[in-house]
Structure I
Amino acid sequence: MDAGLTLTTDMMLVLGLVAFTMLMLVLEWVRADVVALLVVVVIGLTGLIPAEQVFHGFAGNAVIAIIAIMIMGAGLDRTGVLGLTASFVMRMARGVESRLGLVVNIVTSLFSAVIPSQALAALMIPVTSRLSARTGVPLQQLLLPMAFCILAGTNTTLIANSPLILLNDLIASANRNLPPGASTIPRFGLFSVTPIGITLAVIGVLYFRFVTQRLLPARDGERQKVTPGRTESYFAETYGIAGEVLELTVTAESPLVGMSVGETEQLHGAPLILAIKNGNEARLAPPADQMIWVGTVLGVLGAREQVNEFAQNQLCRVAPRPRALADMFNPARAGISEAVVPPSSRFIKQPVGELRLRKHYGISVLAVHRGDQIFREDLRKVTLRAGDTLVLHSFWKDLALATEDRDLVVVTDIPKEEHRPGKIWHAVFFFTLAKGLALFTNLDLSIAMMTGAIGMLLTGVLTMDEAYKAINWKTIFVTACLIPLGWSMDSTGAAAWLAQEVLGVLSGAPQLLLQTSIAVLTLLFSQVMSNVGATVMMVPIAISVAVATGGNPAAYAMLVAVSSSNTFLIPSGHPALMMVAGPGGYRTQDFLRVGLPLTVLILAFTLLTVNLVFR
């Protein structure tokens, strides 16, 4: 690297785009995918890279591989792999609490080698909830360790971690811009990172084997239990949703005649209205504009004394138990559940009322849980955030339909049919085939993974529409649009200039100190922006530092990609952590208390194993 490298206009523009991207991803004033699209368009307009390369990120090996992996993950889910996983964990744990947590973490670590972290979290939260319900082990003791083990084990192969999938594309860009005489950096194989990943996964499992009870105490000395026999008491204790389901029949003298459901719910002392029957037409979760007439039957939830008082004031008859609406409250068909708003949800920043869940899906929102807050009043005005937990009442089939677009992730173990258990061996075969092609042939990762995906589609494991829904398009757009930003860092010399400045501060420092600085910068950036963004930004800088100091560029690049998943300090550091924050009732200090020692351990063993593997 030229020691006299000066800052050019193009470099300043690229660095400005990097700073803008970081700021927007942290503040979330604009959606991440919109920010990424804006950045790639600016790169094209300013000519920072050739025009024909601006949108090459969408056709990149990394993006196609991620799409294929998402499809295969959905195929494994549809065929009932989760049910088998839960049964296997139960058999291995034999109901012992300490053993249950250990087995969950081991199984999760194994899956994290082949399933993307956010998808795996969405798959494992219901499994963990099911295990907690069956055994009485506090859910709080299981979810956070599970999520942390996902991130610790995601570095085992190049097929489940977006930063690692991107690595070869970034290295190809770096090779095009290496100084004369410098050796090109070889591409990484599917299992190049395996020794590092296995070490980190073992560290994660052992860490929680010995510290879970100390660092994650049950709240207020009470152990959180969710068992099938205590579902009602669980929702009553957690959210204040108490009482029983009763029927009110509206008489001709009632002031409710001619009022809407929404107006009725605003009346003093009104119970929760869960169902309605007008004539022969009955429905669950009536919309706010549904009208009430003489003879209307309302299915309500509340304390019997409260309901009786409301019925007396509104001149309604109270049935001692559900009759006209009894079938609607059959636990096998309907009930109360919890669902988390994932970071990719379209519901984020939307008021509950504007979602119109009752009208579109027949789902009633009973409460919203956010951190230490529980919202029960004026729910229509509550604006949703990533990680919020919604308490819902619905038919199970309607809830399943509402979650197909992945705007909600159900964390309650609800009765549901196995999707396609007869296709399970097709799914396993094509998933194994894809891994085998990636391991034993010279095919690009994208072709190997897409072979497995198309095999699942052709054999009916998934339909094409289901495959489209399985793809998190926000992740795809963010990844594809940020790749050119990394190319721009290389081609304009901005990465080399930043490396020069870093070396100026750390002049004469040993390789270990340089590597530690790069790793710490990466993990700090990853706490406040996407790990993909941090990788795109830091890999070119790390390679430039390695070339300038005589270090191994491959080791530096791998160090960045692995460190970008070392995001344990705050719940917003990774989507998988945000998804467990609500169901587990975790506070920010829980993540910091548990995550800080683990961050230091992972950093130390990352440096050790990277230097052993890439001597």
Structure II
Amino acid sequence: MSLITTLARLEAVDTGRAQPLATVRHRHLSERPLVFVPLTTAGEAGAPLGALVGTDRDAPRLLVVPQPRDRDLRFTFLAELADVVLPYVDAYGDAVEAAERSETDPETGKRVKVEVELCADAPQLIVPSRAGIDFVRLLGRSMRFRRTAEQDPETPHPAPPRVPLLGRWLTHFGERARVPGSALLLALTDVLSRHWATGQSSLEDQHLGALLAWIAPPEGEPGAEAALRAELQRDAKGQLLCPPAGPATDPAFDNKLLAPAIERYDRARTALGAAEDGLEADDRLGELTAAEQHIRDLVESRTRPTWDAVWRGLDLLRGLPEGAHAADRWTRDRWSFTGHRDGVLAGEPPQPRRDDAVTAANKLATREREQARLEAQEALDDPLVMAGRRLAGEAFAGEVTDVVMAYSESKRPSPRPLVTIRTDDRPHLGERAKVYRSLGGKPQSAEFVEYVEREDGDGDGDGDGDRVRGRGEDGGADAGTDADEAAAGLSVVLRIVDKMGRGKEPEPGSVPEKGDQICFTLFEHEQRGGAKLPDPEETPWTHGGPPTESTEAAEATGATGRTGAAAAALPEPDPVTEEDLL
């Protein structure tokens, strides 16, 4: 937790209201997101009880499993969920635009730009909390390998054809949610917590009702009291007025309301099966319908408050202007969505249960790179986030007090102007450290030269009475002076090294001018790609060797086979557990 976040939390406790951590919205929000509020059965991991899903805040679709232990009813629930999600996803796959992408030419081995299709927009799935993302990922894993009657006529309990397809899409959403900055699948509590600091713990922030109580408490009531009421207040029947954001349910609801309702449904279904004539069957069918409707009403009573809370949270987020780099990250989400759409249309097999070594390494490298890129972009977009980086010594801002033109010592001298910046920050600058500023959306690099301290303290930048302190070009330093000991009011001398054009004189606007307010960072604005990994077919034996035909077939069917001779003696990896199967 950064210092500025800690200060914001302390201020939230003092004022009784959540404090902003950002001045702009750092996540893209679709104009038409699909909100998904699931509930699961207690004591049976992955068994859905019901859900509210849809894009219309006033008309959600209610899906219910009246008997979660019944496999057929669960498949019916998943098929109904697919009827809602798949048309929403498919609607974004039709509108495309032309885009350029760099690819390797198989003949020359050089990178060339080719024109490809890119979906003009992408779907966005919103769940209430982080546990909802885990449930989406579990649903995808348990559904994408289901066999249908068309694939295998003899398979027991065949799934409807659209269920495995939904599993593949939910898996893609779940995997994409692990990429920092991605917005295809968002947990609302995480997004709200990124933009507001409350006076409670990060774990308590996962309760959507309590989080919203801190951000927008009732008039005249402190956020702590409103959050406590949201967590604990119950009605005359002992039920929470603000149910958990799911997918888990409240034990009091399970024991007092849900369990008796399911028992009533089971009795009615047994009685219908034992009916001896049509008249009795009609009566028993009426009882079964009433029992099922009672369960539907119970599920809706638990999910509707969370559904309304999700839309209130989205309204709060839409009140913030979108950050400048959020559109770039959304474009990467569109590329991801387009690539998966193309793979599905091309008939590629579902995602394997376990990635090979190269794929896993690529995913890890991508997530690390995107995390660093996200942190840099958020600071560049938001002065409040940048203030946190400045407090940490990772950036500094100030006024340009002097600019001296200098040139490199080479056969063809290039401009290397020296810029003096007066700052009250304490950047952690070492000898010849690189710093960066944003110039026309591109990073311009500079090199730390020295610290300058004004003994007169007038700050006029004329150099009268100034004394050099800190590390200079010769690597020397005054006694007792170090970058971490830079006192407030010092000036920092930098040498600009790039983005000034190819001429002998810098291009207009490429060099700061005296009096400019400027901000430099010690972190890079753009992340470099790592070393190129081998193709999966060239995986070294130390990492399982190249995939074999049996491995590829096993991945296509969802089995977990061994890869390579080195893995022949290893136990079966990633065994199928009860959580994998609904």
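What follows is calculated from the coordinates using simple rules that are stated; it is not laboratory data. Fair warning: this is a prediction, and the values are worked out from it, not measured in the lab. Cβ atoms are built from the backbone, for glycine too; each structure is taken alone.
When helix-only ellipticity at 222 nm (-39500 (n - 2.57) for each DSSP H run of 4 or more, over all residues; to 500) is computed for each of I, II, which one produces -12000?
Numbers: I: -18000; II: -12000.
Derived from the structure labelled II.
A value of 3, 16, 24, 23, 16, 10, 5, 2, 0, 0 was derived for P(r) over Cα pairs in 10 Å bins from 0, in percent; which structure in I, II was it taken from?
Working: I: 3, 16, 24, 23, 16, 10, 5, 2, 0, 0; II: 3, 13, 20, 21, 18, 13, 7, 3, 1, 1, 0.
Source structure: I.
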Query raised in the report: Of structures I, II, which gives 15 when relative contact order in percent (Cα under 8 Å, 6 or more apart) is computed from the coordinates?
Result: II
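Could you tell me which structure in I, II was used to calculate FRET efficiency 1/(1 + (r/R0)^6) of positions 340 and 420 (r between Cβ atoms, R0 = 30 Å, to 0.05) as 0.05? Please report the intermediate quantities before stating the final value.
Details: I: 0.75; II: 0.05.
Derived from II, not from the others.
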Query raised in the report: When distance in nm of label points 7 Å out along Cα→Cβ at positions 60 and 348 is calculated, the result is 3.3; to which of the structures I, II does this value belong?
Result: II
